1. Can you say which of P, Q returns -23500 when helix-only ellipticity at 222 nm (-39500 (n - 2.57) for each DSSP H run of 4 or more, over all residues; to 500) is computed?
2. Match the computed value 12.0 of mean count of other Cβ atoms within 10 Å over residues 118-125 to one of the structures P, Q, and report its label.
3. One of P, Q was used to compute volume of the Cα convex hull per residue in Å³, and the answer was 138. Which one was it?
4. Give the label, chosen from P, Q, of the structure having the highest value of mean count of other Cβ atoms within 10 Å over residues 70-77.
5. Given 27 as the derived value for relative contact order in percent (Cα under 8 Å, 6 or more apart), which of the supplied structures P, Q does it correspond to?
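Every read-out reported here was derived from the displayed coordinates using simple, explicitly stated rules and does not represent laboratory data. Everything numeric here is computed off the predicted structure, so don't read it as measured data. Cβ atoms are built from the backbone, for glycine too; each structure is taken alone.
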Structure P
Amino acid sequence: MTLADRSELTKVAIYLRHNLLCLKAEEGLTGHLKSPSGAAYLDLAEAESIGGYPTSLTTAEALDLDSEGRAVVVELEKFVFISVYCPAVTIPEREVFRVKFLAVLEERVRNLQALGKSVVVAGDINVCREPIDTADPVGAARRTESGVFEDTHSRRWLRRLLVPSGPLVDTGRHFNPNREGMYTCSIHG
């Protein structure tokens, strides 16, 4: 599958109420995709870009990561909203892509916060944090190498990103700490 083929696989969108002012919008997490002006988002003037771009990737890696249309980033008046459709691991070869995507998402969030911006991440994160967050906790644990539910890279990543370890709050669990069957995670910080 080529990059061009993969770019048609997924598209993420954000719909805003008419009374919300969108200051800036970007496709992708890395800033390497071309803006409507033709320049990469990370090459735009500071006043025209959202900022907080990850520095951990080469240009080729960044373009590969953003080629599937899995993220849209918008800056609103009070916060930056990142809408994602994080990759699931449907075949073992996708694990490397997933790990890289999650690392870049975390880097972008932390970089934006370091710039003093509040961040909200929403969408399909494709990670269940705790056994209460999945319909089949026993099956999920069985699918790990150790047989322990928590023993996956993506679950450790999510715990590192969420309070009390990280800068974001799982608002779904914050407001509904014991609710079963919710299967959601909305995070902000």
Structure Q
Amino acid sequence: MAFCSACRFEIATEAAFCGKCGTAAFADDKSFPAQASMQAATKKDDEASRIFIGKNYDYFQKKWEIGDKKNRKYSWSWAAFLLGFSWMAYRKMYLYSWIFIGMILLEVLCEYAFDFPGKLSNAINIGIAVSFGMQGNYWYKLHTEKKIKEITAMNTPEQSRIELARQGGTSIGAAVGFVVALLAVIFLVAFVAEV
């Protein structure tokens, strides 16, 4: 075992980064080649991403590389464009799904309160779908990086693998559940507006 040079937390000798503060494990050790440390960290990140994302890891890596090469934050996602918040719920991006439901609720309330014309409502929906299509992969990248960082900082390597698999991947139940929640919210708003 070794100790982090920044926070003195005990870390495994094969760890590239401190699990508590994220400092490079061998930053002060002149005998440890920096390149080997970077390669180990990249390999560890790739392994964590592969576990978290699941079977579509190669697809998302390719999409993220396209965005990185073109120095932009977006690459087109048909799934995010066509399925919107249910795709996000399927990918376990629950916060984004709730934000979308909040946006739809706000739109529906505005339709009833200000009598929005149908064309304006349709334009808003198309705009939301396009923004999901353009940003969906990037939002998923941010979500993936954040969750991996949280999970690996809080757990041992073995526990991290279990948590990455549990909190990552996909959930058809969540996708269906969020669709039902959205329909219930819209029905409730329509019912209250009619009363």
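1. Details: P: -7500; Q: -23500.
Going label by label, the one that fits is Q.
2. Q
3. Working: P: 138; Q: 150.
Answer for the origin of the read-out: P.
4. P
5. Numbers: P: 19; Q: 27.
Among P, Q, the structure yielding 27 for relative contact order in percent (Cα under 8 Å, 6 or more apart) is Q.
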